[in-house]
Structure P
Amino acid sequence: MRFSTYLLALALVIAAALAAGCTGPAAPPANQSGAVPTATAAPAAAKNASPEELVAFVERAYEFAHVHGQETALREFNNPTGRFVDGELYIFAYDLNGTTLALPFQPDLLGTSRWNTTDASGTPYIREIVGAAKIGGGFVRYLYPDPADNFTIKQKLSYAMMVDPGWLIGAGIYNSGEGSPIVEVGGDPRVREDLASLVGEAIAYAEEHGRDAALAEFNDRNGTFVRGNLYVYAFDYDGTTLALPFQPRLIGTDLSGLQDPYGVNYTRVEILLSQHGGGFVFYHYPDPARNMTPEPKMSYVRGVDETWWLGAGIYLEDANRPGPSPMAAPRGMTPADLAAFVQNASAYVTEMGAHAALAEFQQKDGQFSRGELYVYVYGRNGTLLAHPYQAELVGTDRTNWTDVRGLSFVRVGNETAANGGGFIAYLYPAPRNGTIDEKAPDAYEPKIGYVAPAGEEMWIGSGVYLRDLAYNGTGPDPVSEMVGLVERCAAYGRAEGARNAFSEISNRSGSFVDGDGHYIYAYDYNGTLLAHPHLPDKVGTSLMERRDTFGMENIRALAATARSGGGYIVFVWPNPDNGNRDELKIGYVLPVDDNWWVGSGVYLSEITGTDASLAPAP
């Protein structure tokens with residue numbers, strides 16, 4: 001009984017599947033209207049294509065469709081002896097309703113809807129093919145009879161892309177792609193989301209800061225858009241390179257004619273994708289981590305405006321290797337998430353004991369290490385007890401260690417933990433290639449941390465780089481607003497001169513005091529205050545020797561930051577909205593010219609939404 005049922009099911013599947021139109025038939029099936037279509041000869045038997053060859057085949061057809069237009073492309077795709085029939089590979093095309101536009105071996109199915117077609121397991125694979133194309137291109141697996149193997153039902157793998165908002169193309173192979181990096185990585189929603197998110201973040205940066213500033217940031221190997229082997233690149237629509245941080249000599253050159261070993265003219269494909277809403281592309285490209293050897297890569301691209309576009313890609317080897325993803329930085333993490341992460345780690349110490357917990361915290365692939373999110377542990381005496389990226393420093397006294405601008409990070413963390421825990425801020429180098437280099441000043445980035453006591457003799461902490469933190473307050477992100485305020489004031493000073501700028505900066509109701517009370521201050525490089533809306537009595541006074549309660553000469557550090565070209569700094573300053581109690585402040589400064597600089601800052605409590613005042617240092 002079971003055998004006869006299987007034969008009946010097989011016969012029905014073969015008939016239905018051949019009518020679906022994703023391979024060449026051996027017999028003419030009935031279409032959905034009841035008519036019997038005429039089948040041409042099936043494609044000649046050939047070696048099975050690889051998933052890489054499948055994707056390259058579809059991408060070449062995608063470019064052909066845009067170069068020659070829909071009418072010419074469909075005529076070529078429907079030609080059973082044309083350039084887009086190669087062994088088991090051929091191009092099929094549908095509109096978004098599942099109507100067949102190209103099917104070279106079943107021409108009578110043209111114009112009919114395949115929307116409700118399913119395979120033996122009930123998978124509506126035409127719908128899934130349409131869906132995969134609509135999300136920027138993707139893979140679909142389904143069951144289908146193989147005419148080259150006595151119609152044995154096999155798993156088939158198809159790849160589809162949208163050509164424009166009205167129609168899509170694809171092709172399929174009798175190779176499930178199991179274990180293939182291009183399929184596993186290309187179909188991983190986490191990897192796809194991370195790439196699209198980074199490009200979206202870069203586009204937002206470009207829209208906020210302008211094209212020139214954005215390109216400067218994208219081309220900076222130590223900038224916020226270079227994260228290990230993951231980086232943002234930029235081109236115009238002629239294929240001229242605008243940003244390529246690991247190949248600066250190519251800036252200004254036309255790369256529109258490049259092809260990879262599979263014949264994919266990937267820059268042209270990227271241009272077309274960017275012009276039509278964005279999408280994913282696979283190709284081979286030199287890998288900076290492997291001596292610029294060409295390696296398989298997946299990128300996501302999207303247009304910024306009508307003049308230029310951005311992309312970001314992951315080498316398949318990096319995304320497919322065991323262990324934490326190189327893109328595991330916790331983008332979108334809130335301060336509350338960070339606090340909970342540290343509190344859970346503190347509870348782990350209580351549950352497992354100090355020895356077992358420290359061993360776990362030391363592991364880069366442990367449960368408390370997720371790429372750039374990890375736990376570190378200090379003793380009350382300032383000794384580093386655990387750090388997954390700085391094993392060589394474990395056991396050393398770090399009491400007097402400061403960040404690159406002089407903030408006494410360990411003492412601040414120790415005091416905050418001793419008072420029950422809370423948020424801190426500091427500059428810290430981002431992990432690169434699995435290590436942290438404290439001697440590389442350009443690697444330091446602002447970080448929001450949380451610390452908590454862990455027993456009587458230890459404290460534990462973790463942090464999220466400011467670029468990855470999700471601001472969950474009401475209104476605009478205060479740090480972004482502050483940076484914009486400084487940039488506008490620096491530009492105003494260059495355009496209008498020092499006298500006009502000092503007057504406007506000193507005006508409490510002027511254009512450089514915003515609605516949230518953030519303001520601009522101006523100093524010369526000797527630490528003399530030149531303009532300040534709330535400290536008029538200090539104007540003309542040098543504050544270079546001023547020290548905070550932890551010993552940092554913060555005005556000297558601010559001036560040094562401006563002299564080096566500007567950027568972020570973390571320092572301690574009294575908060576007038578909290579009884580002038582000391583609090584950490586995220587500052588941003590820029591030079592105006594060789595004589596003076598401007599800056600502003602945001603208190604840590606504005607970012608975290610909680611009291612972040614510091615207890616007095618002993």
Structure Q
Amino acid sequence: MDKAGFQQPAVPDVARSALPAPAHAGYLGTWIELTCRGISGTTASIIVIAGKEPGSFELTAAWPNQPAGLHLVPFSERCLTTREVVVQDNDGMTVVATPLIERGQVNGALVVEVSAAQLSPREIKTVVVVASRYLNQIMLGNVSDTEESGRAYLQSQNELLQLVCQPDVFTKSALETVNWVATHFDCGRVALGMARKSGVQLQALSHSAWFDRRSQAVTAIENAMEEALDQRRSVALPPVAGMKTAIAIAHREAAKGASACSVVLAGGDGLGSGVLYLERAAVQPFSATEVQALEEMGHLIGPVLEAKDSAHRWIGARTVIAWRAFLDRMRDPRRPALRIGLMVGVIALAALTLLDTTWRISADAAIEGEQQRVIPAPFEGFIASASVKAGLVVKKGDPLAELDTRQIKLDFQRWSAEEAQHDSRYRDALTKHDRPAAAISMAQMQQAQAQRALAEDKMAKATLTAPFDAFVVSGDLSQQIGSPVEQGKVLFELAPLDSYRVIVKVDERDIRAVRVGQSGLLVLSGLTGERLLFRVKNISVPEASDGRNVFRVEAQLDPSKTALRPGMQGVAKIEVGERSLLWIWTHSAWHWLLLQAWKWSL
């Protein structure tokens with residue numbers, strides 16, 4: 001027994017019946033034979049399932065015989081160990097090994113060897129993984145292996161899988177699928193639609209090689225398909241007993257009195273790759289067994305059809321078709337305007353490439369005061385009044401706010417009285433020639449004088465005034481009257497009215513072209529009719545802004561009579577040199593592509 005717990009037969013040619021196989025081993029042998037014959041180019045395959053001992057696995061079925069499949073045993077061991085699908089080239093053959101996992105429990109493994117000349121590795125992987133899903137249902141006992149009806153059902157499912165897996169284009173596979181379903185489920189009309197961003201688009205209609213996409217019938221069918229896809233469940237009309245109730249408004253309009261059923265096809269994203277819509281006579285409603293069979297069929301063929309649909313819409317093929325059509329139109333003598341337009345486009349492209357113009361870097365900008373003065377709280381106290389708030393213009397000496405001085409006045413009076421008392425004691429000590437008492441009284445009197453002076457200084461600073469003509473950038477104490485403030489707390493920020501600077505936030509992708517001394521133009525949101533000239537003065541440190549890394553570029557405004565205010569915002573353009581128009585318009589995208597190429601390169 002190896003590290004994966006896999007039990008191999010001691011003799012390579014041992015008969016399959018000699019192995020401790022499960023009760024449905026014969027059924028699995030039938031299944032693997034039908035499946036391998038249905039996949040083009042299959043040369044060998046084995047099925048391994050969990051044994052009686054925990055963690056052990058047993059070779060249960062092989063095709064075409066056991067000796068021919070023993071070389072696939074190491075691949076099954078690998079996928080059982082990693083619990084992942086294994087795809088590997090083996091002497092011109094593609095081997096796909098997929099674990100059979102249901103609800104986190106490993107039930108076994110399916111290994112298939114297919115000639116690489118028949119199908120691509122991606123197609124082989126898709127087919128094998130889809131087949132393993134149905135095999136999982138057999139392992140769980142959801143498919144009977146004793147009744148003849150179960151074998152017939154298994155054969156029909158493999159027949160459909162073989163039909164879908166043929167290396168045909170998507171349109172042919174889709175048409176053959178709906179015709180097969182219409183025949184086996186006795187339906188008058190079967191439609192297949194695939195999910196698109198705009199909704200479900202009809203791709204095939206049974207027994208119809210062509211249909212008008214703009215017809216009301218096609219629109220009604222697509223609406224019914226979207227109704228089932230939006231609900232992510234099967235919809236039957238009339239409802240089937242035991243099924244969850246589903247909205248069927250669009251189905252009633254599409255069926256027009258007939259019985260209808262829509263089944264969502266499984267998809268790689270788990271949301272459904274498409275919808276299969278069926279109609280038949282009203283006297284023959286769909287049963288719960290039929291709906292369940294259709295759902296299992298949708299899980300079986302959904303991923304294969306999704307892969308074929310994706311391959312059918314490959315961008316490379318569409319590009320080639322579009323290019324050939326374009327060349328045909330260019331050679332058409334009835335369309336001279338197309339050739340003229342192409343010639344004009346070539347000339348315009350050459351002009352954009354060869355003609356140089358001024359390259360200007362655009363960035364968001366804001367006006368700030370060249371100097372900003374902070375007005376802090378001079379001492380700890382309470383706000384008595386507030387005369388101004390942010391956005392107002394003040395003159396030099398104008399009051400901004402006032403702090404409460406009642407307690408300070410009381411302190412001033414108290415210290416003045418103590419100073420007088422200590423002065424009287426000092427004079428009395430001098431009269432009595434008591435030098436120690438005189439010294440103590442002098443010290444106490446000086447202390448009282450200092451405290452009184454401090455109170456006088458606080459009363460002088462209680463009224464905050466503007467140090468110069470300024471614009472109040474921040475500070476609004478009108479809603480904080482009576483609230484306490486700590487010493488040093490910033491109450492106002494002032495900016496001068498005659499001195500401003502521009503802060504330009506330049507993206508890091510363009511900062512390398514910016515130099516000190518370069519000129520530019522600024523247009524503010526509130527002054528769109530005026531262009532203000534500025535010169536780059538300094539390139540500061542970077543900062544994050546709206547998820548981008550930008551550099552703060554400081555610029556000096558040229559003298560202007562325009563009335564400005566700090567905080568005004570706009571767009572600045574810095575002239576950084578001469579470049580071609582094509583380069584200016586495309587260099588950002590080109591640099592982004594280079595960065596992504598470097599990011600994903602090996």
Structure R
Amino acid sequence: MKTALLVEPHGGNPVNLLVDEDRSALLKEISLSLPDISLNDRQLCDLELLATGAFSPLDGFMVRSDYESVLDRMRLQSDILWPLPICLDISDTQARNIEGGQSVAIRDPEGFLLAVMHVEDIWPVDREKEALRVYNTLDRSHPGVDYLFRKSGDFYMGGRLEVLSLPLHFDFKQLRMSPEEIKNIYGKLGWQRVVGFQTRNPIHRPQFEMTIRAMRQAKANLLLLPVVGMTKPGDFDHYTRLRCYREVIKDYPPDSFILNLLSLAMRMAGPRDAVLHAIISKNYGCTHFIIGHDHASPGMDGNGKPFYASDEACLLTKDLSSEIGIRILPFEEMVYLPFEDEYRSFDEIPAETQTVSLSASDIRERIRTGRRIPEWATSPDVVRELQRAYPPPKKQGFTVFLTGLSGAGKSTIAKVLYSRFLEIGNRPVTLLDGDIVRRNLSSELSFSKEHRDINVRRIGFVASEITKNRGIAICAPIAPYESTRAEIRKIIEECGGFIEAHVATPIEECEKRDRKGMYAKARAGLIKGFTGVNDPYEIPESPEVRIDTTDLTPDEAAQEILLFLGQKGFI
């Protein structure tokens with residue numbers, strides 16, 4: 001058996017949890033009789049960084065004593081600095097069928113064996129405590145809190161790992177090196193000082209200037225570690241970002257950098273995440289690490305206030321830098337001085353000097369809405385790659401999502417829109433009316449709340465695929481629940497336009513139009529769970545278009561949606 005040895009705090013050689021061939025063969029045989037745990041995308045990222053030593057000194061998913069200690073004081077039980085819980089969450093059913101002292105087979109979603117875990121602890125998740133300690137908020141608009149409350153399992157399972165194989169990747173294989181492999185390259189190149197830079201965004205001009213300054217300040221070479229695991233919802237996909245990085249690195253001096261992908265599932269925990277990033281960079285052999293403005297921040301909370309102060313990550317990592325064993329290079333926001341045609345750190349600029357700036361979020365929004373990106377903000381080559389992947393609205397796919405009560409006029413408006421888009425003829429068009437979907441995709445479903453949600457999610461999934469491939473999807477379900485509509489919006493807006501049209505015809509008018517007598521049957525108690533009578537319809541708070549068809553023809557109602565699409569540049 002190959003044993004994983006714990007390294008000294010954030011120094012020495014990283015942990016390596018990959019077993020040798022003999023042990024691997026034995027574990028494969030043993031795994032056939034073990035319970036299976038299939039990992040999701042976030043867990044696969046964690047497993048990979050545990051296995052390769054990027055998460056040294058961890059030698060498995062955290063046990064309860066380490067988890068509690070990390071929440072309370074940012075340290076493992078052994079007193080080694082560690083900022084965030086790295087836990088394997090499982091369902092209630094799985095927790096009931098597994099006990100401490102048992103081993104389990106860890107598999108990917110296709111059933112491929114990745115590791116064997118020797119379970120030491122299973123305990124219930126205290127979501128509220130973890131959210132407050134780790135993220136300092138219960139606000140569900142924080143992506144880490146949202147994952148914790150909406151996606152995470154009810155129990156955590158901790159224990160040592162023996163890894164047979166890393167998660168499979170079929171993209172950019174030459175850029176997926178372990179800390180040990182990266183350190184070997186340093187040795188071959190004779191590098192003594194290395195600056196680490198982690199990012200989840202394309203490298204625009206401010207970030208490029210920051211890395212150049214850091215290299216000069218530290219008299220060091222550069223390790224670029226772009227995150228290709230789970231980042232903030234709405235970020236550019238990593239394929240597009242990698243094409244952008246390949247354009248940017250042409251501007252660095254030859255042989256002064258290494259580009260390597262990091263399969264990190266970001267928690268967006270601001271200062272705690274920054275400490276983790278510094279530890280990871282130390283494990284990759286970096287001597288210095290860049291902490292920028294608003295490092296690892298998810299942005300604004302539900303009240304429009306920042307989750308973390310802009311310098312909070314910098315202050316915490318600087319305080320802990322000697323313990324981590326890496327020197328922190330802090331940078332204020334880099335802004336552009338148009339008269340000087342140069343970038344400077346905000347703290348270096350004299351009062352009343354004219355400056356301009358565009359954040360990564362600003363550039364992302366401009367790309368998605370088809371607005372111009374000035375050359376001072378980012379390289380034209382980067383803009384070209386971003387526009388190729390995220391074209392302006394006229395070339396994007398989009399979904400028109402009509403929602404409203406039965407009889408409100410959704411289906412008729414949808415048919416009008418379908419004909420008009422076919423007339424225009426510049427994109428493929430698909431009509432996903434509620435009755436059509438029920439007949440072809442959801443014939444086995446009932447009209448219970450759960451099944452109605454499943455039906456609407458299926459519509460949303462099909463619409464997202466159509467939108468992703470730059471077509472037009474017209475959806476016309478009742479879709480009574482706000483949370484489900486919001487979930488669909490989130491998925492579709494990642495790949496194109498989403499236009500929610502609330503057909504707000506009053507229920508009295510809908511009942512007058514009821515040819516099938518469904519409202520009458522519902523009021524007589526013959527139909528249960530009928531939306532608007534004995535099951536609620538949650539009115540959209542801020543749809544793109546709101547239409548009352550009481551005094552409008554279907555053509556007039558469809559025209560309101562077409563005018564909105566024209567105003568936003570989609571047609």
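When semi-axes √(5λ) of the Cα gyration tensor in Å, for residues 259-354 alone is calculated, the result is 26, 18, 13; to which of the structures P, Q, R does this value belong? Label of the source structure: R. If helix-only ellipticity at 222 nm (-39500 (n - 2.57) for each DSSP H run of 4 or more, over all residues; to 500) is calculated from each of P, Q, R, which structure is the one that comes out at -13000? Clearly, the read-out refers to Q. When P(r) over Cα pairs in 20 Å bins from 0, in percent is computed across structures P, Q, R, the figure 14, 24, 21, 21, 13, 6, 1 traces back to Q. A value of 24, 15, 8 was derived for semi-axes √(5λ) of the Cα gyration tensor in Å, for residues 107-170 alone; which structure in P, Q, R was it taken from? Going through each structure in turn, the value belongs to Q.
Throughout, read-outs are computed from the coordinates displayed, never taken from laboratory work. Computed from a predicted structure; not experimentally measured.
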